[in-house]
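Heads up, there are several structures right after this.
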Structure P
């Protein structure tokens with residue numbers, strides 16, 4: 001089990017190098033599964049790039065997936081497809097119903113609920129809470145630090161009321177897309193597809209806490225995890241000091257993954273540096 005980074009400035013050929021390496025290794029080890037994880041909008045283009053890079057113009061033991069598609073693939077493998085996933089439109093409808101139910105208890109949101117797009121904004125906030133592991137207890141703890149009569153206090157209290165009603169409504173009925181990765185993390189040890197596979201992540205600038213939790217499970221189950229990172233050769237990618245330094249987001253991602261690797265007792269291999277190879 002190992003973790004490896006591919007560092008390079010923008011246009012240095014990190015993706016090209018990664019795809020060529022995966023194609024080469026997949027031909028030498030046809031029994032190994034290679035999973036390439038990219039943002040949802042890049043899955044089709046990445047599939048095309050890998051097919052074009054393959055001498056046989058086809059990929060047999062290579063899968064190109066997003067995090068959501070990986071979830072569905074593992075659910076299908078393990079027979080866990082009973083999860084009903086709520087899409088964004090469904091969230092909006094349920095939140096509108098919940099907000100209407102609690103309207104008399106709301107102080108700030110009450111006057112804005114009928115504004116066009118406002119429910120979508122509330123949905124986005126709740127989605128962010130889920131992705132970053134902020135539950136009702138964390139919200140309560142933060143509310144205790146605020147001035148009780150402040151605008152922010154009342155607004156967050158309203159959001160908490162809607163959030164709790166939303167969670168209660170979904171219980172045992174649906175899961176949101178943001179919760180898929182939490183469920184997937186628990187299923188990783190059971191998956192034969194993931195066991196001893198090679199997972200490569202390309203095109204990401206960072207990961208949410210829920211994604212990091214999943215990556216920690218993948219480091220335990222998979223043979224190797226490879227991550228491409230945008231970085232300048234004058235910077236030390238393994239030193240993250242504060243959010244305002246150059247390449248702070250990339251450094252935060254790298255140091256976070258190295259920390260997770262240490263917790264999972266996963267070896268960190270020597271990185272690949274592609275500096276000076278701008279295309």
Structure Q
């Protein structure tokens with residue numbers, strides 16, 4: 001059996017993303033989205049989600065780019081002088097391993113983001129993180145610990161089978177994330193979480209255009225696969241350079257993609273359906 005969870009990340013970061021997510025679910029094959037609770041358009045996203053109850057909404061833990069949920073004074077080791085996250089820097093990544101005080105700040109921030117999601121009243125479909133930062137072992141352990149307190153049951157582990165991609169287009173570059181993704185998959189499953197068998201979206205992040213999405217669906221392996229994209233109706237303040245947001249929206253609306261799903265007996269699902 002083949003099951004596909006089709007995800008849009010960054011829900012709440014901008015109205016352009018929110019509008020694309022709603023359209024892709026209503027008119028296309030999108031099944032779930034991941035909410036950045038501190039995004040500039042988070043409340044707009046929540047309003048759209050409330051009027052679209054068939055759309056699964058999860059928490060997109062953001063430890064970069066968007067503001068923290070907590071006041072910067074409460075997480076001084078995680079932010080810079082302007083109050084912006086600096087967890088991606090090597091000193092902080094190492095401090096998370098070596099300093100209990102920094103780990104406590106991380107736990108408090110992640111807990112605050114879960115609390116903001118709970119305040120929306122939306123069912124928690126799944127959990128993942130912006131830029132896959134939960135592949136850091138300390139962040140993964142903290143997400144599992146905090147998530148259990150908040151009813152988390154399903155998590156993304158970005159294990160992408162490059163051999164599947166090679167059947168229609170060879171992905172370039174080293175897959176350096178694979179061992180960390182495998183570790184997350186093992187950790188979360190041993191912690192009682194449901195985790196998809198495969199995830200597609202890493203090799204062509206921001207460039208999952210129509211032909212690539214068709215290729216993934218045509219060659220989807222047995223089991224549960226997540227395919228994640230970044231649709232938007234146009235550029236916005238935090239747009240990533242080179243990302244093909246409108247092309248990814250077009251891929252989700254592609255009628256051929258829906259036909260491929262039907263012809264290959266693929267079940268479209270939310271994480272909550274697992």
- Query: To which of P, Q does the computed value 26 (relative contact order in percent (Cα under 8 Å, 6 or more apart)) belong?
  - Reply: Q
- Supply the structure label, taken from P, Q, corresponding to helix-only ellipticity at 222 nm (-39500 (n - 2.57) for each DSSP H run of 4 or more, over all residues; to 500) with the calculated value -15500. P
- Note on the structure: Value 3.4, calculated as distance in nm of label points 7 Å out along Cα→Cβ at positions 36 and 236 from one of P, Q, is from structure P
- Query: For structures P, Q, which has the highest computed value of Kirkwood radius over Cα pairs in Å, for residues 92-155 alone?
  - Reply: P
- Message: Comparing Kirkwood radius over Cα pairs in Å across P, Q, which structure shows the greatest value?
- Response: P
- Task: Supply the structure label, taken from P, Q, corresponding to mean projected area of the Cα convex hull in nm², for residues 28-123 alone with the calculated value 9.4.
- Result: P
- Query: Taking mean count of other Cβ atoms within 10 Å over residues 100-107 from the coordinates of each of P, Q, which one would give 16.0?
  - Reply: Q
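No lab work stands behind these numbers, since they all come straight from the coordinates. Quick caveat: nothing in here was measured; it's all calculated off a predicted structure. Cβ atoms are built from the backbone, for glycine too; each structure is taken alone.
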